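Nothing in this text is a laboratory measurement; each read-out follows from the coordinates by a stated rule. Nothing here was measured: the structure is a model prediction, and the numbers come from that model. Cβ atoms are built from the backbone, for glycine too; each structure is taken alone.
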Structure 1
Amino acid sequence: MHELSSRYPVWFCDIWGVVHDGHTPNPATSDTLSRHRANGGIVILVTNSPRSNVGVEKQIAAIGVPRATHDAIVTSGDVTRTLIEEHGGGRIFHLGPERDHSIFEGLDVQRVPLDDAKAVLCTGLFNDRTETPDDYRELLASIKSRDLEMICANPDKIVRIGSRILFCAGALADAYQGSAARF
């Protein structure tokens, strides 16, 4: 990695599955990224997380990822914030867990009930530990009947957390996209 560090001063590194597994940091990755930075390199962590970079920074700190591993974080949640502002006329139905509310911080939008929404922001399942996309058939049919645009903040369909496999927002977006044929 020392040779790569001297040849490539800027590294982009995926977070989930590389920096941590959802529960614990990867010590080899943390060490390598920290040494690259100590040698003058720059590390940008990237993730499909629907949270803002601030939310992900808090999350990885809680998991135990050392701050010395990176210079910045870019999330799909950050990119999604632009889409939220461009769509929905300030009235968004949030399909996802409360832990993803950081995506709305500082935006001039309201989280509203589905009947009042101009668009839907999907950050994941309400409870990804107990639900599957099949539990959303009626809700997705209701959204489809209103012909609402769905903004998917995380294209991942599944994620591994430790030894568990959980569904993500991408699985709901796929179900929504194909819902006309299924409902």
Structure 2
Amino acid sequence: MKTILTEHQLDLTIQRLCHQILENHLDTANLALIGLQPRGVYLSNRLARELEKQTGGKKLDYGILDITFYRDDIREELHLANQTRIPFSIENKKVVLIDDVLYTGRTIRAALDALLDYGRPSKVELCALIDRRYSRELPIQPDYVGKSIDSIISQKVRVFWKEKDDREEVVLM
């Protein structure tokens, strides 16, 4: 097991991602953040809180999206759906999809399909904490990246969050 990001590095990375998002979206009135269930929500919660802090307490449109029934790569087993909560219209909004690890791109493809059920955004961007660059199966690239890593197919990236795992760290296993 190898540590990719320590707790301190994770905090700094989240702050950097917020700064990058704000650089591209100076006016947050038309911005919507959407965290992907299940593990992208921990990152999106942190990004939403930090962005509100950095914008002087402005409330941002923030939702969470479950893509369970939009996936094309899981068919054999029964899956329980997670919660989707998007309490605003995404019509003509600039949406930032947020996930913890970008691997094959299939999760993001499913998220794009699911997102269209809630309206037609003017633009969709992708924010990933970890980008496993050389394992993509679809032509999907992140706009905001915490850290890019090279890994082989037998390795796994695991993001630990205090809210769920009682520690904060990103490891390669």
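Listing for the model above:
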read-out	value
For 19 (relative contact order in percent (Cα under 8 Å, 6 or more apart), calculated) the corresponding structure among 1, 2	1
Origin of the derived value 0.05 (FRET efficiency 1/(1 + (r/R0)^6) of positions 9 and 137 (r between Cβ atoms, R0 = 30 Å, to 0.05); candidates 1, 2)	1
Structure from which 42, 39, 29 was derived, Cα extents along the principal axes in Å, options 1, 2	2
